[in-house]
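Values quoted throughout were computed directly from the atomic coordinates according to the rules given, and no laboratory measurement underlies them. Predicted, not measured: the structure shown is a model, and the values here were computed from it. Cβ atoms are built from the backbone, for glycine too; each structure is taken alone.
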Structure I
Amino acid sequence: MKQFTTLLEAAELAATRCKGWKFATSDERFDTKDLLILAETSDNEDPIDEDNFYVVSPSGAIGLCIDGEDIEWLFLTEAAPNEDLPLTYQAAPQARFCSECGAPVVLNALFCGKCGNRL
């Protein structure tokens, strides 16, 4: 999973992977436009600490990684509601996915076979 210093950057990548989210702690739902507005507002009003960062799952869920370890999942994707989301951040992912498009990539590949992103 790729790290992001702002929620807006994480939301922009998540928006390429799905089109609907809900809060992890409630049933409030967001489309792409609403998520991007909320992310920008959150970044302006309450930026995260420098030791924290956001992560985006392969299906587009967004989590806040606290102190580089524990992940608090903030937005769950409606595209994959049963996605198995990790509770801690691992620098070496268990499965490899393209950080741009989320497609699975071949072990030791330099570029994504789907979008051409450098891995």
Structure II
Amino acid sequence: MPFSDGKSIFIFNGELRGVRIKSEGRIGAEKIYNYIRRFDRGDLCGATAKAVAIIKKRSAYVRAMNLIICDGRQTVVSSSFSENPDYFQLHRKNDGDRHLVCSEPFAGERDWRRIENHTTIAL
């Protein structure tokens, strides 16, 4: 990781068990990336939300599924976790024209906001 097709880039952190989706890829994260792209018809956030909802329904257990996908026009963040929020909770901060996303706010910095669990947002 990350994965890219020359048009978009994808980053994933999480653990899913018993996923039942048909998608190309060598590992699970790459399969998720290709699955999301299957739904993208110009609305990356909508495609991501749709794919994530289906993946959750077709998985035996989602310990966590945090991902970022960017197509050069839009960046989408999706965060879902079932346990260990201290580890899997994502945070975001706007810094001028940049959007920062990380698993822990940078020490000594202010204005970090949690990305709520089971959320898909466009930055």
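Below, the figures for the structure above:
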{"read-out": "Structure from which 13.9, 41 was derived, Rg and Dmax of the Cα atoms in Å, options I, II", "value": "I"}
{"read-out": "Per distance in nm of label points 7 Å out along Cα→Cβ at positions 57 and 89, the highest-valued of structures I, II", "value": "II"}
{"read-out": "Read-out mean count of other Cβ atoms within 10 Å over residues 25-32, computed value 11.8, structure in I, II", "value": "I"}
{"read-out": "Structures I, II, by mean count of other Cβ atoms within 10 Å over residues 33-40: label with the highest value", "value": "II"}
{"read-out": "FRET efficiency 1/(1 + (r/R0)^6) of positions 17 and 73 (r between Cβ atoms, R0 = 30 Å, to 0.05) from the coordinates reads 1.00; which among I, II", "value": "I"}
